[in-house]
Structure P
Amino acid sequence: MQSAGMPEYNNKVRELFNHLNHSGALESGPDVLSASAGAVEQGASITIWLAVQEGKVRTVRYQAYGCPHFLASCEYLAQCLEGRPFAELTQWNWRDTEMNLAVPASKRARLLILEEALRMLK
């Protein structure tokens, strides 16, 4: 049941939000990259860490602030990136996340924050 004034979240968003398994930080190291985007004052922010070994993303961690859609999107992104070639990071598109998690159009700008963070990892 949906409460008055509360958005409805699909099952995928609820599952991801309840299991933010990639939340946290990675220690600095020669194979760890990090980037930050967004701002708490704007309603969403993320710092993302990637451990890259032999050209592949081995581990992803993030610390994020935002609504359940944004936090679920951070977890979805982390799951999508682990195991992929680092060179494919620029192929990730926020529209896939928007579609799979049924993120409302009013929150698209928050998904762009994720794309910005990825672009800064180069």
Structure Q
Amino acid sequence: MPAILYTVRASCPNVHVRGRFLSWLTPHHVAEVMKGGATAVRIVLPDRESDPAPGSPAPVERAAVVETQYVFPSRKAFDTYVRDHAPALRADGLKNFPPESGVTYTRQVAEIATELEA
């Protein structure tokens, strides 16, 4: 069974809100997701677009984006997390960062085909 990579991308309106978001995210929120079945987590702070398409504007600053990547050992473990743990954790996120805070979320679920480490 392939492992699942679950990525939550939070776009914050500015770096101040991003700082508050990071303080909320770790260690508490991340620890709760791991209690819910994730086996690894990586928090990524993209800084700018690289290699913009020809004719497009200059690179866009992305200092206020936080990507959190969780690994679940199987689709079953991820589905259990979504059913039993995610609703309360998402509600907590919305309590701390309601829509009027300017934080928006996108989520992506993918199977890990291959993973190599040096």
Structure R
Amino acid sequence: MAAYIPVPRDLTRVKTKVFLNLTKRQLICFGLAALIGVPSFFFIKSIGSTSLAAMSMIIIMIPMFLLAMYERDGQPLEVIAKHFIESKFIRPKIRPYQTDNYYDVLKRAAQAEKEVDRIVSAVQRKKK
């Protein structure tokens, strides 16, 4: 019996794994989560119970886990959040579709040319 290894057709979506089958981005985010979560666990444990400390550590570490793991259409979470914030809060809500009709442009250019010709002819008549 032959063993088949799945090979992705789109090689641009393949990510380089660094250590423990994790990418560099995931390693950095998990490391930062550990740097923030573990000390907070021990600090909260000294104040309250162990279960409260564990739940607090989970809540504190979830944003870093989401940054490491969540990806949609090849874009990480911070890019998706940036696009969401721009579309909802920064850019105008109503963006009317406006075109510049080519024939109107030609008509305005012709009118401007006639106006320039009229002014030039008036100046030339005054000189004579």
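Rule-based calculations on the coordinates, nothing more; no lab input. Treat the numbers as computed from the prediction; the structure is a model and nothing was measured. Cβ atoms are built from the backbone, for glycine too; each structure is taken alone.
For percent of Cα pairs over 23 Å apart, the calculated result is 68, so let me know which of P, Q, R that is. The structure behind it is R. Starting from the value 46: which structure in P, Q, R was relative contact order in percent (Cα under 8 Å, 6 or more apart) calculated from? Only one of P, Q, R returns 46 for relative contact order in percent (Cα under 8 Å, 6 or more apart), namely Q. Given a computed value of 0.00 for FRET efficiency 1/(1 + (r/R0)^6) of positions 22 and 110 (r between Cβ atoms, R0 = 25 Å, to 0.05), which structure among P, Q, R does it belong to? The correct label is R.
For the set P, Q, R, ranking by distance in nm of label points 7 Å out along Cα→Cβ at positions 70 and 94 places R highest.
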